[in-house]
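Several structures are given next for inspection.
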Structure I
Amino acid sequence: MSEELIRLSDVHVSFTGRGKEEKKVLEGVNLTVGRGEIVGLAGESGSGKSTIAKAILGMVPVRSGEIFKNTVDPQMVFQDPYSALNPAKTVGWILEEPLRMTRVPAAERKALVISMLKEVGLGEEYLMRRPDELSGGQRQRVCIGAALMKAPELLIADEPVSALDVTVQTQVLSLMRSLHEKRGLAILFISHDLRTMYHFCDRILILHNGRIVEEGAPETLYRDPKDEYTKLLLRSAGIQ
């Protein structure tokens, strides 16, 4: 395996409900993402997939266990590109904001933004447009571009194409694959779509009730699953 960028070791996360009862969300999760690797994280809604992403980013506290990061500032692409973008700001402003936060000189920022627009398949003419003037696929391209402005080594993509129609899904996944190859970008790809993950991911982990129940290369996992929950997911997707 390539050098680890992220490693979760026996990670537990719990939330406290209104009645102050403890709800266990993650129970002993072990997960790694190597440099330049695309790792899929699959499971039904409520299984804890997004909680893993938020734990890696420090957005939720870990009750016990360890999260080791051999990378700086991993970035996230969310499911709904419209809600992730500030509707009052232009595309140029949105892409430039990460550069302002890292104190990149003003004289350099516009050229970097234009270069990123081209890299995600948009042109300079999008600089002054606002999110409501874009299609869903264009918004997601802007979100991906904004996530890449700080040149992260790891991108966490949480259901990044599920809100898009099938044709646009294919285009956005092709863009992400291209960025992966061009930049050596590692991706933690969170999804419930096992068909998409088969063609996109190097390795897939199956999450059930806050636990990783199985993992492996797609061709092995899909051909010869060991866990009953994995078999259920594959049958539900029409794969077995």
Structure II
Amino acid sequence: MLTRLALVVALATGCQHDLADIDSIYYAGGARGVHCAVDLDSKGNVGVTSIDGGLDRALARNEVIELYAHHPGVTIPLSTIEHVLAGAQERGLAFNTYADLAAGTWHAPGIALSFDDTSIAAWLDAMPMFEQYGARVTFFISRYPLLKPTEHGWVAELAAAGHDIEAHSVLHLRAPQYVEDNGLQAYVDDEFQASIDALRADGYPITTYAYPFGARTDELDRTLLSHVKLLRSVTFTYEGVSSPCPY
């Protein structure tokens, strides 16, 4: 396995590496409040060989691999998403949502695939692909109180199809900077709780909160975990971004 220092050096030089080397994106049980996922968007430079290595590790070690992206067909090719889904199906990996992880009803070997932000129309367009492979995924939605009624309806369609709807803040701001500028309680009230309350008001039983940009601190973790079961941070794999993952 790559050490954290070796991983940082590899990223800084632009080298690709196997997802199987990033321990923090795998879950095999135990008490973990903060989960970490790896970004599959094109900017992350994660090739299909690397993806296959990650799926192979999940199978071999009876783990759940955590992956995420944003806008199907824009930030990530549809072919990459299909490669992930087909690879998981071929290996017999269970599709887990973050609600499953929070409830302790997850299955391994498996995969937890999520999509962030507000590309709701594109997610809806990808529904036939998810259905084809029997995939259940998690959508971490930001700006929910600001969405149009039509978009709220689309979110309801995603949920009705068996996918998980979770919170991702109101304005998609970096949490540590917001806390520095406005205080911890202001972030809790303005970005964290407001996003959760808006979603719960429409019937979504929020269990997990994803930090925008994965930006977090131990202080934030301790505070937010008194309100939700899980937090999701990220492990970036592209140049110029240091990993905010605590593991």
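Points worth noting:
- Which of I, II yields 140 [volume of the Cα convex hull per residue in Å³, calculated]: I
- Which of I, II leads on FRET efficiency 1/(1 + (r/R0)^6) of positions 67 and 195 (r between Cβ atoms, R0 = 30 Å, to 0.05), largest value: II
- For 26 (relative contact order in percent (Cα under 8 Å, 6 or more apart), calculated) the corresponding structure among I, II: I
- Here mean count of other Cβ atoms within 10 Å over residues 107-114 was derived from just one of the structures I, II, and that gives 14.5; the source is I.
- Origin of the value 20.0, where mean count of other Cβ atoms within 10 Å over residues 59-66 was derived from one of I, II: II
Where a number appears in this text, it was derived from the coordinates with a stated rule and is not lab data. Just so it is clear, the model here is predicted, and its values are computed rather than measured. Cβ atoms are built from the backbone, for glycine too; each structure is taken alone.
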